[in-house]
Structure 1
Amino acid sequence: MKKKILSVLLCTAMVASLAIGCGSKDQKDAGTSGSDGGSSSGSDVTIEVVAKGFQHDFWKAVNSGAEQAAEKYGAKMNFVGPKDESAVAEQVEQLNNAINKKPSAIVLASLDPESVKGALDTAASQNIPVVGFDSGVPGNDTIVANAATDNYAAGEMAAENMYELIKDKVTDPSETVRIGVVSQDATSGSIIDRTAGFIDKMVSLIGEDKASVEGHDKYNNKVDGAKVVLEVGIPATVEDAACVTVANTLLNKADLVAIYGSNEFAAKNIITANESLDKLGADKIIGVGFDAGKIQLDAVRNGIFAGSITQNPVQIGYQAVELAVKAANGEEVSDVDTGALWYTADNIDNEEIAACLYE
């Protein structure tokens with residue numbers, strides 16, 4: 001399951017070289033349409049985008065990038081998403097509605113890959129190309145290309161940076177120490193990869209015979225006698241209260257030395273749980289997150305979190321719609337890695353980092 005480690009320098013170079021950058025702060029509501037302006041090459045192209053929702057700032061930034069691409073290529077674009085990331089049936093209905101419109105192409109980030117199989121078969125039978133974005137649709141060969149972060153490598157990046165901060169505590173400890181891992185769910189491809197990448201890299205850095213992975217059947221790899229425990233907590237529902245409960249349980253473990261949240265939802269609720277506990281900080285439990293959003297950015301700036309991984313949400317939306325336009329025009333398309341960066345209180349205001357953050 002090993003993949004090459006994502007280079008921060010490569011991501012930075014990519015961000016600098018892309019024409020539109022990361023920095024747009026336009027945030028629209030669900031159901032908005034792109035402009036008909038720009039290049040005439042896409043003037044007859046219609047793109048239906050089905051995202052995972054609009055409850056996170058991340059998706060608003062993705063929408064902004066999608067609108068920029070639609071405007072550039074003169075495509076008509078409609079961007080929708082369910083009420084939240086547990087509303088699988090609603091997303092399937094939105095996908096079916098998109099197919100019924102007979103668009104030139106569809107862009108999809110599936111909540112549950114199994115749930116959309118039938119709809120994607122229908123799209124294929126009607127020769128409607130489908131582009132995946134963010135988590136895409138893992139394992140489905142009808143998807144013509146994906147625009148996404150290499151989530152496994154980004155999870156590895158989070159582990160590498162956390163390890164540098166806690167290696168003195170996890171290198172042959174005399175007593176058991178614990179690293180908490182909070183994941184939104186065990187079904188989304190992007191969340192699974194970020195969690196697995198983090199766990200695999202951390203185990204590799206600590207030593208495979210010295211680290212035991214416990215807490216959830218999907219990731220369990222128990223090692224008897226190991227002094228370092230990676231405990232995975234996944235809430236029963238994708239609701240803030242359920243996730244706060246999971247985070248609260250981990251933060252109250254007396255042997256916890258660090259905790260990782262694998263997306264904005266998980267990181268935000270770790271921070272919320274800490275408000276009444278005051279367990280996180282440089283000389284306390286080390287917190288590391290993923291994505292951005294105001295709560296997480298403030299936590300990094302204030303030293304509550306040591307740092308976080310940011311994706312490039314504007315580029316995810318932009319590149320996905322660009323791929324869709326090309327596929328609709330019969331061009332050959334291939335996967336695009338939209339990059340990731342590690343940010344801390346020290347570099348959060350640097351140009352290459354600040355351009356990829358969103359509130």
Structure 2
Amino acid sequence: MPREHYLDNSATTQVWPEVADLVREVLVERYGNPSSLHSKGLEAELLMKSAAADLARILNCAPEELYFTSGGTEANNWAILSGYESRRRRATGVITTAFEHSSVLEPVQYLAERQGAQAVFVAPDGEGHIRPVDVLERVDGNTALVSLMAVNNEIGTVLPIQALTAAIKKKAPKALVHCDGVQAFGKLPINLKAWGVDLFTFTGHKIHAPKGVGALYIKKGVHLPPLVRGGKQQRGLRPGTENVAYAAALALAAKRCAKDRARNMERVTALRDRLLAWAAADGGVQINSPQDALPYIVNLSVPGFRSETLLHFLAERGVYVSSGSACAKGGPSHVLASIGLSGPRGDSALRVSMDAGNTEEDIDALCAGLEAARQSLVGRR
């Protein structure tokens with residue numbers, strides 16, 4: 001078997017050993033129900049409170065403003081569906097971008113089709129940027145909710161959330177602003193008080209915690225109805241017995257990411273630059289990500305070769321990338337279509353998503369694999 005070169009970290013990350021060890025410890029030794037009144041229950045409750053406190057320090061918010069969920073998709077649905085429900089008696093406008101994750105786009109489409117929302121999907125420009133003016137000119141007194149991702153999950157565009165939120169609030173003070181921060185969390189500095197957003201989503205499996213845990217920040221004073229009912233856990237807004245082990249794991253992984261964030265960014269930027277230098281020298285590879293994209297994500301195309309064919313060819317050599325969002329399972333990329341990249345260039349796109357654990361050897365293996373693919377797959381374009 002060839003050595004693995006895992007470059008699909010925006011889909012998911014490997015759980016760090018110390019995080020997995022903590023999960024096992026909590027599951028086996030500190031397994032109490034946080035709602036139980038005995039010592040085992042108290043121990044579990046303290047673990048939940050400690051996890052929330054650690055995450056709150058990283059995000060600059062209050063622990064009681066954080067609600068643990070099963071992941072980013074649940075948190076995004078809760079923010080959008082319940083956020084709209086809390087505002088729709090006075091406003092029916094919902095604004096988002098055309099290249100959001102499907103866990104934002106589909107709830108917004110549902111609101112438009114079933115709840116009478118006036119939905120607007122702001123298109124990025126041809127370089128993959130969202131122009132603030134294109135968002136703001138659609139904000140008015142009828143705006144109930146604006147949902148903007150911090151970092152695009154396929155091309156790495158970074159949106160100016162703090163500036164946009166301030167401008168939105170100036171035009172529509174009663175509108176809720178939600179930010180899907182899944183791809184930014186653990187990579188960029190996030191200050192929720194400074195950003196001014198009302199709702200913020202993040203998840204664990206993008207930062208070396210397990211799949212199945214995330215959280216929603218709900219700003220103090222914002223009142224959302226719960227998506228599900230049937231208990232008093234998490235102040236009655238997200239009922240159900242808490243996943244204590246995974247909450248603790250999320251906090252531990254987040255602390256390590258926060259501690260090493262600047263060093264990680266420097267390392268990943270160097271790896272990104274190595275890949276871009278090879279692509280520029282090669283001449284046959286086109287870069288789809290903006291020049292100022294988050295370095296962790298590089299979207300590229302090898303025109304003349306379909307993404308799926310390239311993926312399988314690379315995987316046989318131990319190099320793992322994706323053709324877009326893992327949630328799309330290989331379907332056409334709405335993100336690339338939104339920036340005008342369709343046809344051969346869109347059909348040959350690959351997303352390379354790096355992590356501080358990657359090495360120059362990983363990048364070189366990818367480049368060598370793409371060179372070999374073009375020589376070997378001429379008849380399978």
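Every number here is computed from the coordinates shown, using simple stated rules; none is lab data. From a predicted model like this one, the values you see are computed outputs, not experimental measurements. Cβ atoms are built from the backbone, for glycine too; each structure is taken alone.
Of the structures labelled 1, 2, one was used to calculate Kirkwood radius over Cα pairs in Å, for residues 86-253 alone, giving 16.9. Name it. It was calculated from structure 2.
Between structures 1, 2, the greatest calculated value of distance in nm of label points 7 Å out along Cα→Cβ at positions 182 and 334 is seen in 1.
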